1. One of P, Q was used to compute helix-only ellipticity at 222 nm (-39500 (n - 2.57) for each DSSP H run of 4 or more, over all residues; to 500), and the answer was -29000. Which one was it?
2. Output the label of whichever structure in P, Q has the greatest value of distance in nm of label points 7 Å out along Cα→Cβ at positions 49 and 113.
3. Rank structures P, Q by Rg/Rh (Cα atoms, Kirkwood Rh) and report only the one at the top, that is, the highest.
4. Given that relative contact order in percent (Cα under 8 Å, 6 or more apart), derived from a single structure, equals 31, which label among P, Q identifies that structure?
5. For the read-out mean count of other Cβ atoms within 10 Å over residues 25-32, a value of 10.6 was computed from one structure; give its label from P, Q.
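What follows is calculated from the coordinates using simple rules that are stated; it is not laboratory data. Since the model is a prediction, treat every value here as computed from it, not as a measurement. Cβ atoms are built from the backbone, for glycine too; each structure is taken alone.
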Structure P
Amino acid sequence: MNGAILFAGIVAHTVFLVRQSRRETAAVAEEYDEAFGPSPARGSSWAVNVALVVLGLTLPVLGARWLVAAAVDLAEALGVSELVIGLTIMAAGTSLREVATSVLASVQGERDIAVGNVVGSNLFNLLAVGFGSLLSPEGVPVSPGALSFDMLVMIGAAVAALPIFFTRYMIARW
């Protein structure tokens, strides 16, 4: 039941985003052209664009896999438990693309993109778990120890984020 609710949430969220982006496409393109001039990709050939998309999809995946494999080998050599490896190294490896995108957007002054990337990625990941639980007949088993630890960490992260919401969504350097 919980998996079905989460899966319905991801479907509804994706439909909402697609509809909203179709409405904003022309306005966003005009705003981009005013701020940065015509996009250089518009004058590029079709083959160059396909090659850039393939590279953009392939290289981050390879880099994340190499990072995770090396970090897991190192952690196992140091005697770190599988739970800690899964909660830290695997999480870092799967979100490395989002981190790189957010850092690059922040450096370029596009803080809205950085925040939207982090929030959107986390929301999608949380809701997409429902799909996996629908495929498994008995659901996704979670050990009670991991569940109690993760729940405390998630509550702590949510509480730590509250000041951001009460300060008009501004994050100062301090």
Structure Q
Amino acid sequence: MNILGRAIHVIERAINSISRAAAAVGLTVLMLMALFTLADVIGRSGFNKPISGSYELTQLIFVVVVACVLGYSVILKSHVKIDLLVSHFPTRAQATIDTISSLISSALFFVISWRVFLQAAKIKGQELNSGILEVPVYPFYYILAAGCLLMGAMLLIEFFRSFSRKNENAEMN
């Protein structure tokens, strides 16, 4: 394994650990959201006493869930990938397209993260709160930005890993 490959491996292990931990948090929050929704349905149906602001709170919690599992979706290779046309290309062309796609996707998620961080700072300065419960919304923007940053990092690692593999294969030939 070359120097680039070893460096990628060390960074990949660290970011994988962070992604797995974030996914565990996301799944825990999802479970709590399900219990909260169940309590709201029981209160609404059985006692005619819905939880005030439940729809709003569910929306905010869902942001946390999605943001936390973004990076882990790259580990599982469950992120959206449309390859109707590419799947008919030769293996080498598919690998090249995957490499380029990983780089472009990584850049896109880094830009999204940056813009959401800026928006979070703006909203924090404006002291913007949710409509019913008056919950500050800027922390949810920061969580979403961090999730996009993690996704971008995972895709960048995927790019370097595939780029490193292509170089190793070229050296073997």
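1. Attributed to the structure labelled Q.
2. The structure with the largest value is Q.
3. Once Rg/Rh (Cα atoms, Kirkwood Rh) is tallied for P, Q, the winner is Q.
4. Going label by label, the one that fits is Q.
5. Source structure for this number: P.
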